[in-house]
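Where a number appears in this text, it was derived from the coordinates with a stated rule and is not lab data. Quick caveat, the model's predicted, so the values are computed rather than measured. Cβ atoms are built from the backbone, for glycine too; each structure is taken alone.
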Structure P
Amino acid sequence: MPETYSDTHESAEFSVAQARQIVRDLFEPRPAVYWIDFLLTMSIGYIGLALLAGAADLGPWHIVGAITGYVVAVLAFYRAVSFTHELVHLKGAAFNSFRVVWNLLCGIPFMVPSFTYYTHVEHHAKRTYGTASDGEYLPLARQPWWAVVAYLMQPWFVPPVLMLRFLVLAPLGWLIPPFRRWLHAHASSLIMDPEYIRPLPTNKELQVWRIQEVATFLVVATVMLAIYNGWVPSQIVVRYYLMGVGLVYLNHVRTMGAHRFVHTGRELTFLEQLLDSLNYPERPWLTCLWAPVGLRYHALHHLFPAMPYHALDAAHHRLMAQLPPDSPYRQTKSPGLLHALRELMSQSLAHSRQRPPSADAPPQPRSPRQRVTSASIS
């Protein structure tokens, strides 16, 4: 990767080498931070879940208890699930046990085992970011407003789709090889783009997939058996479903604020990728709730994907203090999520109002990115 990148729309250049020199001592992950953060987060999540499940016993305070438990559970479990983003980038045997424990306590029970997110590496590859090979990117700002609304409606369907994938489709894949190949390519990735096709796993990867699939199948089957036999009250089932919807909805909104989503499929320069991404350094007490585990520094993460989440805040402040005043990195700072969402929606509305091309005009080539999303797992 060249050290210096220039953009045709910017007079300033950006030196990766200079930025790396500023933060060179912040790339070592600290296992204790991961373990304490994750286990404490899971504990808080289960406290919220218990409060949500037992709210009826609180008498006149049951509504307050249910709302409090719901909010605590959604925020805590969303933070816990977000560690899957770190697992993609963590290297070395030091974190193998953490990876296993995360799957056992969080990934598998929430039907998002770690193999479903390893396509994330393509979101960081220079040649695939923002293209049809990047399942985590859609040009929402260049799509009509109703496409954005449709994207925000997906969370209501994600929990049952995940249950169908692991309870029904996974066993069929074990028995029918052609269907298994389709399942691996089209229904095994947590992404934005429903037309994304995942490369088939190697034999070694397939062993990990199969272990995680079987474990997730057993968890989902146990839950369904408990519901079928009436061991779990219907109101508890509804509350758990709404918790799942809330968790996915929070991720959808956070994802919409991660990038500007203005590119429609061509290969981008590194600087274009950086400027298409956003940081949210202000109001950490709030941004850490909807963009946990370092996700509020998404542009910085694209600059240095291997940097651990616990070092991103210090790295950002160093870069802002030491980079030149005209550094393009400063353009990645966003005032807040609402500002980013308003900007995205206004561009989408402006795109919707554009006059369609004349019937006499020659047809324009369609970008593989100019399409509407309809699913979150492909």
Structure Q
Amino acid sequence: MRLPPKEFAAPPPRHPLTGLPLTRVSPELWSDGTTLWPVVDGIPFLRTGREALRAAVVTALEQGDGRHARALLLRDQDDHARIPPPSLAATAAVVEGVESGTLGLRAAMEQLCFGPVAPYFAHRQSAPTFLSALGLLAQHWDSPPWVVELACGLGQVLREVSLRGTPVVGVDVVFAKLWLARHFVVPEAVLLCADAAADLPISPLEGATVLCHDALYFLSDKARALSELRRVAGPSGRVLVGHAHNKQVDQRGVGGTPLSPAGYAALMPGAACYDDAAFFTRFLEGGTVPASQPEELERAEALSFAWPATPGRSTIDFGVTVPGARLRPNPLLEEHDGRVRPAWPTPALAAEYASAHYLRSDAPGDAALLRRAATDASPEERAALVRRRWLLNLPERW
């Protein structure tokens, strides 16, 4: 079933190069008075350097062929893609399968040729990097009017925020990720396809919390991106940067252009600096993560930053499930000889999430607890299993 377009309830998007406001000229087209920009499933496509693609999509929409427009956009990849995109016919089949309800999220990622990142997105809600994002948000929670995430991927972090009542905006360079977010993960989000190499096509959202997690090291012009994050947050908002890889530590083949702790800190004067790994410990165990000086984090695998450095003005606990959640046992987990272990789908994922100790147990009875977790565990047991990610509130058709 086709989802109704999501209205852009925030100030209207802006031209990614001129900053001029865009106005709606039809349900699927926006304009700055000169250029037409397509809006597909409520997602404005505002990538720069894609003029031929933009024109082809606009033509398809003007001819009333929305399915072809979707297929065209779903083939567009970022600069880090490791395998070629699917054929146009294969992509059109994904559109048919997703819109008819016969294709699930993981199958859609496979058919869209997500390659090595597909397992990362499929199991992100179990990952230490995911929990560190939630821990960072919680420690600096201000009950903001909006949470905006740059490089939001499939929107799993935004989903946790949205489920707790805060409006969210997701920006990513890959339309396919946003389209899957719309259909499977966070349908109520405001989503924009745009490249951080240009200005963010968002007017300031005064008081917003603006997050960039596990992505800053991929951006070539980090100073410009951070300036844009501060602009969108406005003078009373907050900028959070999480899991910024440290170039002084072996990154196990992770790409991008990571900086040293001092290099990141120089781009964010006045920001609080943290060991990113401490935030997933905070998520699991509670407490507050103390700020550190950059020189104290020379051996930290990744860093987090908060600007301004002040603590949050409110409280939130992303480790407590929301009312009405349909909890399921984590599909990563399996039991063998009375022990519980994650069955990682790839060696790369196993190496990246080696610190996920909360997904393992040798304790007597835990294997049996996992078997009955979703049906007859006590409220206290269930709460503990939710926090440890043994029980998950997965999207439908995961």
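Here volume of the Cα convex hull per residue in Å³ has been calculated and equals 170, so which of P, Q was it run on?
Label of the source structure: P.
Can you say which of P, Q returns 2.2 when distance in nm of label points 7 Å out along Cα→Cβ at positions 232 and 272 is computed?
Q
Comparing structures P, Q by relative contact order in percent (Cα under 8 Å, 6 or more apart), which one has the largest value?
Answer by largest value of relative contact order in percent (Cα under 8 Å, 6 or more apart): P.
Have a look at P, Q and say which one yields -16000 for helix-only ellipticity at 222 nm (-39500 (n - 2.57) for each DSSP H run of 4 or more, over all residues; to 500), as calculated.
It traces back to P.
Once distance in nm of label points 7 Å out along Cα→Cβ at positions 40 and 288 is calculated for every structure in P, Q, which label goes with the largest value?
With respect to distance in nm of label points 7 Å out along Cα→Cβ at positions 40 and 288, the highest-scoring structure among P, Q is Q.
Can you spot which of P, Q the value 1.2 was calculated from, given it is distance in nm of label points 7 Å out along Cα→Cβ at positions 24 and 304?
Label of the source structure: P.
Rg and Dmax of the Cα atoms in Å, for residues 16-151 alone was computed and gave 17.6, 49; which structure, P, Q, did it come from?
Q
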